[in-house]
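Below are structures written as structure tokens.
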Structure P
Amino acid sequence: MSDIKLLHNISTQVRRDILRMVHKVNSGHPGGSLGCVEFFVSLYFSVMKIKIPFSMDGKNEDIFFLSNGHISPVFYSVLARKGYFPLEELNTFRLINSRLQGHPTTHEGLPGIRVASGSLGQGLSVAIGAALTKKLNNDPKTVFVLLGDGELQEGQNWEALMYAAGKGVDNIIATIDLNGKQIDGTTNEVLPMGDISQKFKAFGWEVIAVKEGNNIERIIEALKLAKDKLGQKKPIAILLHTEMGNGVDFMMHTHAWHGKAPNDEQLKDALAQNKETLGDY
């Protein structure tokens, strides 16, 4: 099996995990999670140089921060599939006393989680702090962070963007999930942000745009290009144009599935569109 074929099979299985997790507890955020499956799979199974078992210090390894924590289902599935914790623990998603809370938190000690990210707009600042720590420690590895586009409406992001460029933090790659949708509608309806690419460039960032943000090959190309551009006194941003609900036809092209779980019939339909590849948990 080719590497790309394997990544596609992992992606299909991760979509099944997401759908089953949110359906079981009738809560969670499937739309954005499905839209970022290919990104997470590409990052964890192809691009990042990581160590297992998990170490919070993350010394001499690439590290990742999830800022838009509500898409925890995709994060948990990929971490489990990568071997950070037992796959069957996905069964405990959003249950009382579970380590897999609706929004990730370090309090439960779940391997792979480096920051609590229920409150939006803070992850970039944390990631920049980690990137500076790596510089101080002469650690050559990279810090990755994922933000939602609706999350960019939070002001702290822009302070962080200004700081990273102003201080030459050039060992960080920030990816923006540009699906154009958020909880109450499109991002243009809620609060238009204009040309995000030009804004990032104006703040001193190097920008890489990926028009096919659900295409594994294009994602890997962009991440590798971003890594090649590190160390040049400029932080790197990847603008990833994704489709919320990708892989499930009735969840795509709408913001309705931002935070809504499928019912029994909808789950059956969605799983039929994503046949089991690696085995369900």
Structure Q
Amino acid sequence: MTKAKRMMQENIKLIDLIIELVDARVPIASRNPDIDELGKGKSRIVLLNKSDLADERCNKGWMRCFEDKGIFALEVNSKSGAGIKAINSLVQKACAEKIARDRKRGILNRPVRAMVVGIPNVGKSTFINAFAGRACTKTGNKPGVTKGKQWIRLNKNLELLDTPGILWPKFEDNLVGMHLAFIGSMNDEIIVMEELACGLLEILRELYPEAVADRYGISWRDEAGGAHSMAAMLEGIARCRRCFLKGENLDLKKASDLLLDDFRSGRLGRLTLERPEEL
């Protein structure tokens, strides 16, 4: 990923605006801290992508939070196209000073040049295709699909520079790494899925206990009224979804995959794991 970061440093001089995609369910964890440093002095827009999977009240709170920091923000859903049409006017608003400077210099109709950035698997390529109205970048559900840069001319007023998703080399906070694993920005093959599932259950118990209880028909408390452990909850999900190995042993790996897939796809409901007051 060092090569991708170096490419971004080289290209930052060519652009007027940074459009950063974050996952609306984990807006802190899915922001690359390098972008704040690299993007100093540039106009900024943050798009809360996959907003349909996130808690609506939290979406509004995160938009206010970014706007309070001088960053324009918008809820979008790249897959359905929701919010995409509003981006053009937001670009003009974010770059109003640059456009006014060009006019004073007699430069008319020079398109705004924007760089699209985001960590792997945040939906960047799907967003660009939706924004452009055509399939101009390769998309997929695996991190690292975008391999190199490409310029995309959208219209006479805007050009986009797509870049590979950058995931920073180490995390100062283990919770950040866990949140990125929840949304699929890290390779599941290098993760102990049972531990990840128990970590997700612990957060859901605090923020959305009804989501798990309603989806799987299990209780957070045992018959004596005590709290179940996360391991016991995972076992309950395995029984509910009939995840068994040979000999009627519970298949906790399968149950973990099922829980994570239900979260990532929105089948557990609209859930936001990071709250605006945490920033």
Inset, instruction - Taking distance in nm of label points 7 Å out along Cα→Cβ at positions 64 and 216 as the quantity of interest, name the structure among P, Q where it is greatest. - result: Q
Legend entry - Per mean count of other Cβ atoms within 10 Å over residues 72-79, the highest-valued of structures P, Q: P
Legend entry - Origin of the value 52, 43, 39, where Cα extents along the principal axes in Å was derived from one of P, Q: P
Legend entry - Origin of the derived value 27 (relative contact order in percent (Cα under 8 Å, 6 or more apart); candidates P, Q): P
Inset, instruction - For distance in nm of label points 7 Å out along Cα→Cβ at positions 80 and 224, the calculated result is 4.6, so let me know which of P, Q that is. - result: Q
Legend entry - Which entry (P, Q) yields the derived value 1.6 for distance in nm of label points 7 Å out along Cα→Cβ at positions 176 and 192: P
Inset, instruction - State the single structure among P, Q that was used to calculate distance in nm of label points 7 Å out along Cα→Cβ at positions 104 and 120, giving 4.5. - result: Q
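Read the figures in this text as sums done on the coordinates, not as results from a lab. Worth saying up front: this structure is predicted, and the values here are computed from it rather than measured. Cβ atoms are built from the backbone, for glycine too; each structure is taken alone.
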